[in-house]
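Read-outs throughout are calculated quantities, based only on the coordinates presented, and are distinct from any laboratory measurement. Keep in mind the model is a prediction, meaning the values are calculated, not measured. Cβ atoms are built from the backbone, for glycine too; each structure is taken alone.
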Structure 1
Amino acid sequence: MPYLTDIQMSFPDYYYSQTQLIEKLKEIWDGKIFNTKRLDGIQNNVQVESRHLALPLEDYFKLQSFDEKNNHFIKSATLLAKDAIEKALNANGLEASDISALYSNTVTGFAIPSLEVRVMNHLKFKSDTKRNPLLGLGCMAGVAGINRACDYLLAYPKEAVLFFSVELCSLTVQTEDISVANLISTALFGDGAACVLLVGDEHPLASKSQLKWLGSKSVFFPDTENVMGWQVGEKGLNIILSKGVPEITQENIPKPFKNFLKEYQLEQSDISTYFAHPGGPKVLEALANALEITENELRHSWQSLKEKGNMSSVSVLDIMYRMINENKQSQHKHTGDYALSLAMGPAFSAELGLLKWN
């Protein structure tokens, strides 16, 4: 089976406290929102204390067009992806030319040609490297990208591949939109990038890898495209975020989750580790209630949300990164245990992955 060898993170240099961000938004929305103190309540509810931003805070309120936002996205996303990839290669003694396939993901900007091409112009990947860009999967792409890369490695067990994801949620900011969904969005989302190194079981790094990938499951719920996503408009991406997401999560996720475990003759008690995307506090609470997961089992989800905000698809990779490092420092305390990755995304849909600590 394929192996997850390493995850490396990269973040923009600009890091702000939630208080700084909310105070600036109050200035911008003064006179547009009847009571800007509502933003304090939203800040407390999302439980985010700080976030990375792609640009200095003042620059966001000078952006006028989708063109401007997207040009900043392409420049920043390329540099962040390059940084995360270099960290993953250097940490494992590899060169870009050792990689057979590149999987990339984003849902917060558009780049044609896609981001892997732009990274390949900076690093010495082989000209015949297979490129696989993902778009539109939203928050669940962190899990889906790993799953699709591992599907590939089942056929090519001697190879090494990279999956990287970059989300610059801040560059979707809509200062004219005072809907509740947008107010929550501006309080919740942050920016970041991650790169995952994966190898087949005949690759030399397989024996040194942290996690073995066992299988995956994709779940789609019909007629739910208005639950979450983006509406593309003249000024860019406008958030679609239903207030019913926690309830939908609690009602719909348990059945496919349990069916997935049954496929591998497992019970929930066999799972020691959860890599669960932190959509927000209410979503995390709904997931914990629905699947009977303890707060301690979701501690890295809560911590990532607190320190980085919701980084869309990058968040679940940040959670995996944190858990992998914790496991290294505790001398592989999870060896032989099962782990489950889980994230929900637009449509409403979900992606699950089953892994085992190596």
Structure 2
Amino acid sequence: MKRVLSVIDPIITHTPPIANLFSILGTNPNTESWIMNNFVNIYIHENEIFDNFYDRNTFFYGCPWIQVVQIRREIVLRICDRIIDYVKALIDEGFYVYVAGNTECIPAYPNDSYGAHNFMVYGYDDENKEFYFSDFFLNSKYARGKCSYSELEEALKTSNMNRYFVNLIYGLKLKDIEYKFEIDLLSEKLTDYLNSTNLFCKFKTRKDEEFYSNKGGNTYNYFSYAEMKSLYFFGLSYYDKLTEMVQKKSKKLKRPLDLLYEHKFLMSRRINFLYQNKYIIESEYEGLITMCKDISKLSLINRNGYIKYQMKPSDLLLRRINERIIETKEKDCLFTERLLKALDR
């Protein structure tokens, strides 16, 4: 028997949850309205240990298009002889399988020593005894690959990064629903972005994945909202953290610069969506899309400039990156204010 669920190349791929979710949602064009209502804000941790779109939990649990089931690895092994039997059962029921495995066991990954990473399994083939999966294994780029039944079994049995997440096996199923775009919700999120509102504190979210305290060497750990408020840079304040990282020559700058570019790329798609669905008029659209593309271009130049800096460090190059970050923040502020006014009209 062979069962392969539909996937597409995602439009943004900042992290595995984002890449996998967009790979699933992209198979149904009706999901666009929900996407354009979300992924409006970004954040970064004070200690540079994590950056992402807000809300991380929206990726799965908060997405109305996705049904989620989850179970711990040790429970699966109580009811199945092999973990892959459960994986195959999920796929048979239309669930994409989101897991974390020891990539050392899967030849598609370049590493030859232990390393745990989360990836998505979307199909299997009994004749060839292969699974189809997606992850960042091809020169750190999101791609699709295959692994044998025995390789996946061993990868899932031997992964052991922390007690909160890795031992969980998620099933993600695309539902058929109706979703109505909410213009007021978008305006609220843009206002939060403009004001650098800490959304973890605003919405009192309480999921393990959001608590990146790194206490005691464990990335996932509980900490108070008071701590959370001081640990994260949201919205426009994200740029301030970037300039701080540039000035101290942080080696972790590429990832947040990439997130900024993907945020602007998605915002350009959002402006087109708003115009096509008559939320903004043509005269407003022309100015907004021009501004947005300019910001997106600057973000891309900065990301690529830092890649060049990594290959050949130069204080002059780093200074230019910093100048463009400041310029991009100013333009982003004006763009967001203008978009809010257009939506208000």
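A few notes on this one:
- Highest-scoring label, criterion being relative contact order in percent (Cα under 8 Å, 6 or more apart), among 1, 2: 1
- Each of structures 1, 2 was scored by distance in nm of label points 7 Å out along Cα→Cβ at positions 13 and 261; the highest score is held by 1.
- Origin of the derived value 26 (percent of Cα pairs over 35 Å apart; candidates 1, 2): 2
- Each of 1, 2 could give FRET efficiency 1/(1 + (r/R0)^6) of positions 109 and 157 (r between Cβ atoms, R0 = 35 Å, to 0.05), but the derived value 1.00 comes from 2.
- Per distance in nm of label points 7 Å out along Cα→Cβ at positions 77 and 181, the highest-valued of structures 1, 2: 2
- Parent structure of the calculated result -11500, given that helix-only ellipticity at 222 nm (-39500 (n - 2.57) for each DSSP H run of 4 or more, over all residues; to 500) is the read-out and 1, 2 the choices: 1
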